[in-house]
1. For which of the structures P, Q, R does the calculation of P(r) over Cα pairs in 10 Å bins from 0, in percent return 5, 15, 12, 10, 10, 9, 7, 6, 6, 5, 4, 3, 3, 2, 1, 0, 0, 0?
2. A value of 0.40 was derived for FRET efficiency 1/(1 + (r/R0)^6) of positions 92 and 220 (r between Cβ atoms, R0 = 35 Å, to 0.05); which structure in P, Q, R was it taken from?
Structure P
Amino acid sequence: VHIPPSIRGEDQEVVVVENSRAQLDCVVEGIPQPKLSWEKDGNPLSESTGEHTILPSGELVIDSAQPDDAGSYTCVAANSVGEDSWTVALYVHTHPVFTELLGDVALNKGERLMLSCGVAGVPLPRITWTFNNKIIKAHYDHMNSHSDLVIERVSKDDSGTYTCVAENSVGTIKSLGFVYVKEPPIIDGDPHSNRIEPLGGNAVLSCEVRGDPPPTIRWSKNRINVLISNRIRQLNNGSLAIYGTVSEDAGNYVCVATNDAGMVERSVTLTLQSAPIITIEPVGTVVDAGTTVMLNCQAEGEPTPMIEWSRQGRPLLANDRISTFP
C-alpha cells in the first residue's frame, strides 16, 4: 500500500532571540518513507553551508539565529505517490541599538532646543523620554523609530539630564545627554542711578549681577577702565567701593557685565558734596564818602556755595547802589 506524504504541522510562526537556537519542526507520514527538503523564501537549503542542520527526523535547526535568518521556511515531503509542504515563518528578535545618540548641549536662555534619538531592533523598540528621571512627552515617529524632543524657548529650569529609553521584548537601552541653559547677565535695579556722597567719605557704587555662567564685571569711568587699588576695590558682588573719596572721584561710572550668553551695562553718576568753607573773608575798610568800595568774599564747597551778604543782620539786596559779583 502506498500512501502519499502528509505533514502534520504545528507552529506557523516561530520567534527566537538573536544568537539563540531555532528549531523548525516537520513531522511527515507516508509510504514509502517520504524524502524531506527545506526551502527558505523559495530557495532550496543545503546543509553544506554549515549555517543550519536538517535532522534525520526532519527538523531544521539553526544553532545561532541571526537577523538574516528570518524569513519564510517551507518543508517539502515527497515520495513516489505524491508531495506535501508546510510553511512556517521564522522571526529573529534583536536587542535595541541606537542609530542616533544624545549629546551634551549648551544654549542660551530663550533659544530652541531639539534632542534627537534614533533606534533599531526587532520588534521595533518603543522610545520614551525622561528629564531628571521624570517621564516627559516627546514626538515619536513609529515608522522610523525616531524621536525628537523639542522645547521652543528654553528657560533655566530646562537645564538637567535628559534620557532617551528604547525598549522592546528583548531588552532596554538608554542614552543620556546633559542640557545646560546659559542665562545672560541681569543687573538688578534701574539702568542708570545717581549717588550723592560726602567728599572724603566712602562710596559704594552698586552693580549686583545675576547670570550663568557667572558674569565677568568691568568698571570704567569716562570710558577709561577703573584702576583697582587699595583705595578703590571691586567687591565680590560686583559693586565698586571707593574709600576716602577725593574730588577727582566724582563723575560717570559704567559697570559692564559679560558672560557667554550676553552683555549688560549700568551707569552710575557719583556726586561728591562738601560743606562750604569761606576761603577769603571781607576785611574792615575805611573810605571817603561818595566813593566806591569793594568787599571780597570767596568760598569753596561741593556743590558750589551760593554767597549772600547781610548788614547788621539784615540781608543786603542788590539795587542801584549795591551790586554783587559771581
Structure Q
Amino acid sequence: MPQSYDLNGKVVMGKTKKYLLVGKLIQSSSKRSQIYYAYEADKDGNQPIIGSNRLTVKISNYIDRLSRENKNYNRVASKGRVAFSFFKGSDTCFVRKVDFIPNCDDLAGVTKGIPPGSSALVLESGNQNLRVFLEQPQNKQDGGLSGSELRKAAVNVCRCVEAMHSSGLVWTDLKAENFVLTTDKNGKNQEVKGIDLESCVTFNSNPEDYSPEATPPEFAVAEKQNIGYQFKVQKNYDIWSLGMLLLELSTGKSYFKGKSEDSITKLLANAEMMIIDPKTKSIQLTEQQIYAINDTKLQDLISSCLQFNPNKRPSITQVLFHPYFLTTGIGPISF
C-alpha cells in the first residue's frame, strides 16, 4: 500500500532541495518558531522521495536566532569530542542538520504557505521527546526508566553534554523536552539525541535565553535580582541541569512538575525553601525518589550534580567516570 504523507500544501524551497511540509503545526516551546514535519521532494517536486526519512523543519522570522542555532549544530558536529566513542563521533549525539535556508523567499515563488521573510532549519526528525516518552502510562507506572535502558539513555545524554562542552559551548537549556528518541524503519527506538541548540552560548558569556527548569540556583538568584542578563555562564550550569534530567529519567517525573516558571525561579533562588542534604549540600532526595531510583551509585551521581555550590559540581568527564557508569562496560561504553 502506498505511504500516506498528509501533505498540507506548504512548501519550503532551499538552494537545491525542495521540502514538502506535512501534517499540523507543532508549536515550539519558545513560541518563536513554527515546526512541521516534512519530506524532501522528488525530481518532479510534487511528491516526497519514496522511502525517504521524515524530516523536521523549523521556521522562524528570528533569523539571528535560527542562524545561531545553525552555527551551533555545525560547531558541535565539527569541534565536539566524545570520549570512548570508537564508532560514533559527536555528530551523532544530536539530530543531524540537513539544511539551513537563510531566506525562504525564492524568486521562482516555489515556497508556499509560510510567513514572508522566514528562515528555515531542516533537521533529522525524532519520534518523540523524552518527557512525552516518560509520561506514557507504562513508564509513569514503573517510575521512569531502569536498568540498561536507563543507563543507555543517561550515557547518550552525557555524551551530548560532553560534545557541547568540548566544542566550547554551554547548552543552558538542557531538559527532557530537548532530547528525542530516533527510530529505525521498523519504528523501534534507537538512540536518544539532543535537539534545540538555539540557546547555546560560549563559556563565560551571557545567556541568550533560558528555561527556568533548566537553570541552576546561582542563575535564579541573579534573575530575581534583575541582573540575569549579566550572568556569566560556566560549564557547571549544565551539570545542574543534567542532575535534574537524570532525576527525571530515573523517577519518571520532573522535579518541578506542576509549578509555574516564576515559582520555579523563586524556589531555586531561595535555597531555604528547598530540602538540602546537610552532608552533601545538595538537594536531598525524598524517600519516594530514592525508592524510584533504587541504585545508590545513581543516587550519589545525581546528588553530586545537584550541589548548590557550582564549584563543587563534577565536570562532564568526571560524571562519565562516576561509579554508576563503571558498573558495566568500560566507563561510558555499553556492551
Structure R
Amino acid sequence: MKTLADLGEKEVVSLLLQGVRTTVAVGPGDDAAAIDLGDRYLVVSTDIITRSSHMPDGMTDWQVGWFAAAVNFSDIAAMGARPIGLVMAYTLPRDMPFNRLESISQGVNDCCQAVGADLLGGDTKEGTGIVLAGTALGLVDKDKILLRRGAREGDMVAVTGPLGLSAAGYEAIRNGIEDPRAVRALLEPQPRTAEGMVLAASGQVTSCMDITDGLAYSIGELSRQSGAGFEVIWENIPVGEGVREVSRKSGVPLEDLVLHFGGDYELLFTFSPQAATPLQKALEGRMHIIGQVKGSENIMIVDGRAVPLDTRGYEHFRR
C-alpha cells in the first residue's frame, strides 16, 4: 500500500479529484475556484499552515497570523480578483497563553487590512499543536478572471518581482547566516493582490499563477495546462538582493534557491507582446520579462545554451 510520502502532494490531489464532478465555473485545478454570480465570479480558496511545515524557530506569533492570511490572499491575487474577506479556523493547545493568540489574530487582521479585505470570522478548537486554516474570498468580473491555462505561442513570460528571497531566508535561519531581509521575506510574504488586479484589468494576460512551489514548477504547471512550451532566459530572472551571498555561504546552488524552493508568492504570468509597455507602466516597474511561450518543451537558456528546464518544486509529503 502506497503512503502519502510515496505519492507526494501533487499525485495525492490528482487521485482524490478523479471522482470529483463540479458544476462551478472554475473547479479544482487552478489557484482558486470561481462561482458564477451573474456578471462576476466569487473566487474562493483555502490554505492551511502547521507548526512543522511553516513555522520555523524565531517566527513570531504575529508573523504566524500574517503568513496564514497572506498565503490565502495570494491565491486570490493569482485569479486577478479583488479580495473581500477571510475566515480562519484555529486548532490550538489549551495551555497556550491568550496573549499569543491575540498576536496571531492581530497578524491575520493586519494582513486583511493590507489587502483591503475583512476578517469575517471563523472557528477555534482544542488540539495538540498549532494549525491555522484560512478561506479567502474575492470578486472578479467574468471577462477579467486570470487562469492557469491560456498561454499562447509568442506570448511573453514575466514575474512581478525578485525570486529566491524566501529560500534564502530559510537557509539563513538554518545555517545561522545574518540576512534580515531574506528572513522577513520567508516569514512575511506579500500577496500581490494589487498586481493581480492590474493584470486582470489589462485584458492582455493569457495565463497566471502565484509562485508558491517554485518558479520552475509554476512554469511547468502553466505549460501543462496551456499545452505550450516555455523558453526562459536564466540571466533575465530577477534574483532577490542577498540571495547570491546566502547561496555562497550556505553551499546551496543559486538555481535551487531561485527555481525550486518556492515561497516567493510573486505572480508568474504570460501576456500579449504588444501589452509590454502599458503593463510595465501600470505595474509601476513590478514586471520582469523572463522569456516567451515557444514550441512544446520547457527549456532554459543559460549562457546562450538551451537546456531542459527541470520543473520540480516544493512538495508536501514527498520524502
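The numbers here are math on the coordinates, done by the rules we state, and not lab data. Please read all numbers here as calculations on a predicted model, not as lab measurements. Cβ atoms are built from the backbone, for glycine too; each structure is taken alone.
1. Details: P: 5, 15, 12, 10, 10, 9, 7, 6, 6, 5, 4, 3, 3, 2, 1, 0, 0, 0; Q: 5, 25, 33, 24, 11, 3, 0; R: 6, 26, 35, 25, 7, 1.
That value comes from structure P.
2. Of the options listed, only R reproduces it.
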